[in-house]
1. So if we calculate mean projected area of the Cα convex hull in nm² for every structure here (I, II), which label has the highest result?
2. Can you spot which of I, II the value 3.8 was calculated from, given it is distance in nm of label points 7 Å out along Cα→Cβ at positions 113 and 241?
3. Who wins on distance in nm of label points 7 Å out along Cα→Cβ at positions 49 and 129 among I, II, i.e. which is largest?
4. Of the structures I, II, report the one carrying the highest value of distance in nm of label points 7 Å out along Cα→Cβ at positions 153 and 169.
5. Computing relative contact order in percent (Cα under 8 Å, 6 or more apart) for each of I, II, which one ends up highest?
6. I have 1.8 for distance in nm of label points 7 Å out along Cα→Cβ at positions 17 and 65, calculated from one of the structures I, II. Which structure is it?
7. Of structures I, II, which gives 3.7 when distance in nm of label points 7 Å out along Cα→Cβ at positions 185 and 217 is computed from the coordinates?
Structure I
């Protein structure tokens, strides 16, 4: 199994405060890894660093994505090469239709891969297929990106975007936030369908319930800026029973 992502000894500061403190993590091709940890442990900081968001000072460490130096890639280069971040709080983009936004992103990726762009009809055919798979109504195609969407609709829309873009590495930052149980199942099923295409992923979550449907290959406990414990799904069950304090000593 080839390696999709390898992080070694990563130290990151935000506003001169050290958040990540020697984090190391390896994700193999097709592996779905869950990262769990108490508030303030560095989970969202890790997601932001991988996506290339500004405001994060890399003090030390390396990140290799498909063998390339991820830290030398711009945010746009990361996205076009197959890195996808599902935000904890998806942003609203007034005045931009969801279909326009997704088609622009998809064709940018296709250009980067040397593929022909999809015309309007080709895009619509693909979008309808993906929406049907996710049990989503097509009427949201013309709605402005996330404007007026419920929490669950925003998360479904992100999984739709991910399904259209077919990333190599998906970072799901608390995708279960704001979802009822039915929406959670649909979102998880959508992600699982992409896993059939050898998607690698990092799922950041507080709760066991998402993992019941996504079934990650590995679970990592992040505390005080680094991975302190790794295991299989039984680790999440132990966490549910004992809490973070029982495993890590953290509150």
Structure II
């Protein structure tokens, strides 16, 4: 059995999540349900949970502030949140799991299954990225945590030249001339990297504006990147690209 703690200031949300876990995840034992961060800090130290479901938006002390009060994060972590642009972007940067409210039954089961299959708890670097993004949401962070088939990789954003769609995965072309397959869709990568001078130029490609060497005219045209690779530009993205590109190339 895996011990879980549910932390949410809305009792109804706690009841729903607890009922879903009991019905669909019998391997989970709910050790405690907490309605505020202060209670949660005590419960975490008392029960040493394997997994914590943590509400982001709580009064007096939110989920992120609560994490900063802990001497160590030695448990799996799944954030539960209503849609919040800055919170979600910070969570995505850190590659820590989250569930959107109202929580979907299948997404919950998948999240718990990932916890069962994964031994590693959030890395200190993941939490550092998360907190940096939360404290200064308008400022770009230097690294992004990206899940791969082998595990989690911390990648400096400025080492990424381009991203290519591969179904539900994305192939990153790096300055080191290496390619990396990450288990994120190109849409996810676009949301994560949009503040870092990346632009979608094709349904299959996302590129770093700072790594463009040439734009070759054509129906849509194509780009020559710093590694010599050519990237097609879709007709419907050409105008947006040129507007973005001109300030970089004047």
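Quick note: the coordinates plus some simple rules give every number you see, no bench work behind them. Given the structure is predicted, the values throughout are model-derived calculations rather than measurements. Cβ atoms are built from the backbone, for glycine too; each structure is taken alone.
1. Details: I: 13.4; II: 14.4.
Going through I, II one by one, mean projected area of the Cα convex hull in nm² is largest in II.
2. On the way: I: 4.4; II: 3.8.
The read-out was computed on structure II.
3. Values: I: 3.8; II: 2.4.
The maximum falls on structure I.
4. I
5. Working: I: 28; II: 10.
By relative contact order in percent (Cα under 8 Å, 6 or more apart), the leading structure of I, II is I.
6. Values: I: 2.6; II: 1.8.
Traced to structure II.
7. Numbers: I: 2.7; II: 3.7.
Structure of origin is II.
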